[in-house]
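Below: a set of structures, written as structure tokens.
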Structure 1
Amino acid sequence: MAQASQEAAEQSASVTDAPLRIGPHTFTSRLIVGSGRYDDFEVLRETVEASGAECVTVAVRRERLHDRAGRNILDYLDPERLVLLPNTAGCFSAADAVRTARLGREILRGLGNAGADWVKLEVLGDRKTLLPDPIETLKATEQLVSDGFLVLCYTSDDPVTAMKLKRAGATAVMPAGSPIGSGQGILNPNNIRICLEYLKGDDPNYPVIVDAGVGTASDVAAAMELGVDGVLLNTAIAHARRPVTMAHAMRHAAMAGRLAFLAGRIPKRLYASASSPEDGVIRSRPYAE
């Protein structure tokens, strides 16, 4: 029954929406999930499957590709179904990020995976907040674009920085909803709205993806209702008490939020507005003796 309802929901979404396009890649799911911080590779595999995601990030520098038993994380991510997205997480300079991106490209080329020539770019400013360094991020974007990469940029929700990254050739810009792993959700929806206005003003199909800060399913739905093209998350699923169940929740939230955006919400009003018309209402007559 659950599978049938899921298929019905996906069919409903496909009737009213186009697939997500990022460079040469096309996805039915608008959820991108990370592969880090899971208890074991089996849980990772089950969670990715439950999420419905078709793209998974792999932090080439930070994550251990092999566990204590010698098992490779890449053996638990189906290369036939998933596009892997190398991640420069843990880099604090443009030079480190570029080096890590090139390493990820070589690994994925060896596997024949379609994600070999793109990268999720993170260049962090400090270890406490994990906020992005805008200057180093821009520098790394320019270098990677010239090196033939499709660059998906993690950045703050500052619209000016977002525009600079797009002009530098970024394939997609990914403003943070809130700090990485904080679970605070979308702290400044107005900035996300301005980012969308600036980035999509001359190109409505330019991909804008919320990356970081999601804590639960309602955060995903809220992001999608703003009009972003997708949501990238990791900790909210990996550290949930029941990761597989949370992955299901995130899957449905992304679909619901996207459909709500396409449907168009009603405006907020200060006072009530009756949902039923007053024409033809039966009215009582004064009592007659």
Structure 2
Amino acid sequence: MKTDSVLEKILTSGQLAVTSEVGPPRGTDPEAVKKKGELLRGVVDVVNVTDNQTAMVRMSSMAACAHLKQLGLHPMLQMVTRDRNRLAMQADILGAYSHGIDNMLCLSGDHPKFGDHPMAANVHDLDSVQFLRMVKDMRDEGKFQGGDEITDPPKMFIGAAANPFADPFELRVARLAKKSAAGADFVQTQCIYNIPKFKEWMKGVCARGLHKEIYVLAGITPMKSVGMARYMKNKVPGMDVPADIIKRMAGVEKKKAAAEGITMAVEMIQELKEVEGVAGFHIMAIEWERKVPEIVERAGLLPRPSV
């Protein structure tokens, strides 16, 4: 064991892990994040808290994580390199761990042009791979990036994101290997709709033995409507939504589309359970957290293990 993380304990035990995520509020009310967290209690192992997702200003991930921690939940700090230099990042990691937050996801972040402050400067003092290495060195070597020793190092369970569908596809496995070598203990993938392509990626992952080095949590996002399916296919970079998904969503009555999206997500989880190297699932029900319990239960992922 590298950490005391509940997520690490579940993954090392060989059981399928389940994570989900919440977006903090665009204001100061802690109840907004607490209500979302309560919907996930007993249903998932760890709750990701996004960091100014889509480059929109929100309550900080660390503050929202602290509110969830006070509820007895297990939050995961997300941090992007877009908004901070290495001093601020290391300071926030120390601060988060001081609140008992021992899971984190290291990301680059969406470009400010997509958000509400398009004029904001990108920082990107480090890229995502350098970021992973910095957090690993803080944990395992007990050193800041500048070389000084850390008093009581932060024992973070370190995660990264992976997009099996981005171009060029043939470099996707090598990209995962690079993140694993830099220090990632696990990855949460982009939303999966093209299952054959994901299976092809996983074959490459297993062929290199990476599934024994890094835990892969498959990303699941339930569709609410055919409009959502078309938007994700045409407007979201790096998303791969096959035509048959859109056809299926278009083939049901509008009032039944959300239920069909839930059923589709459950079917995907059940199929992906059988894929070698899949260690769990990351369910991203965007502003639809109330549906996560139904998805997890119908997919046969309850009760969650006690560790």
Structure 3
Amino acid sequence: MTQFYNDLSVLIVNFNAGTLLTACVDALLATPLALEVIVSDNGSTDTSLADLEARHGRDPRLRIQRNQANLGFAGGHNRVLPLARAPYLLFLNPDCLVAPDTLPRMLDFMERHPEVGMAGAIIRDPDGGEQRASRRRLPDPWVGLVRFLHLERLWPELVATKRLNLHDEPLPSQPQAVEAISGSLMLVRRQALDSVGPLDEGYFLHCEDLDWFVRFRQAGWPIYLIPDAEARHHQGACSADRPLRVEWHKHRGMARFFRKFQYQKYPLPFSWLVLAGIWAHFGALLIFQGARRLARRVTPT
């Protein structure tokens, strides 16, 4: 396997990730690679940075950028892009722990395939099961609308061949080109990033990775999944205490993605219906969450 020296910059956006941030950096610094780790902190109020500094503060491979405000996923990453010095950049969530041989395998693949712009790994839950977004397709507005209206109950064939998540299918035996990988771990070739451009800061949280996947493929830089590279993702660790705010940004991101890449491809009434469906779904979540809170208040203890 190829040896790499100073070829990898790891970018991590942190917002109250707790002890997982230190565990994430522990796993990175334990890999047999010469790398740098750049943490972009979005105004955390917990002890995540203090814990990290106590353990690795004197390690020259670690740098911390304090943003003093929550810039979002794209903004946090873009803030530290000028600090990254390597020809490969790993965009990694702070609640994502890479296996020891994951990064060497991924870098080896990228070195042997200079035409590839981005690579992803198999992302697993802490219990070892593969996460839903580990292998997936880009969102199809027709499928989304069918499912929102529950039409698949009457005509399951409408979406039978257009499943978004592919995590329950057999793993491929070799790296393969895919439409989308998990945004929790994205290994990017700097040459491709310079061609495509940085993450779109018009998204705050969610769907900025999907935006990037479309732009990479449009620019002629394919995205590959490396099936023998893995990471464990403690999904939602940085956002568990504000679920409705996360849902707001998720639905806002979905609407932005649709307007940017898909709106003009469909008849105007259909496009309006898709956007209405996105916000109707968010409204339904608000009502459901409000009803749950009310039920907890009135339930005798």
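No value in this document is a laboratory result; all are computed from the given coordinates. These figures come from a predicted structure and were not determined experimentally. Cβ atoms are built from the backbone, for glycine too; each structure is taken alone.
With Cα extents along the principal axes in Å derived from the coordinates and found to be 60, 47, 43, which of 1, 2, 3 does the value describe? Structure 2 accounts for this read-out.
Computing mean count of other Cβ atoms within 10 Å over residues 21-28 gives 22.0 for which of 1, 2, 3? Going through each structure in turn, the value belongs to 3.
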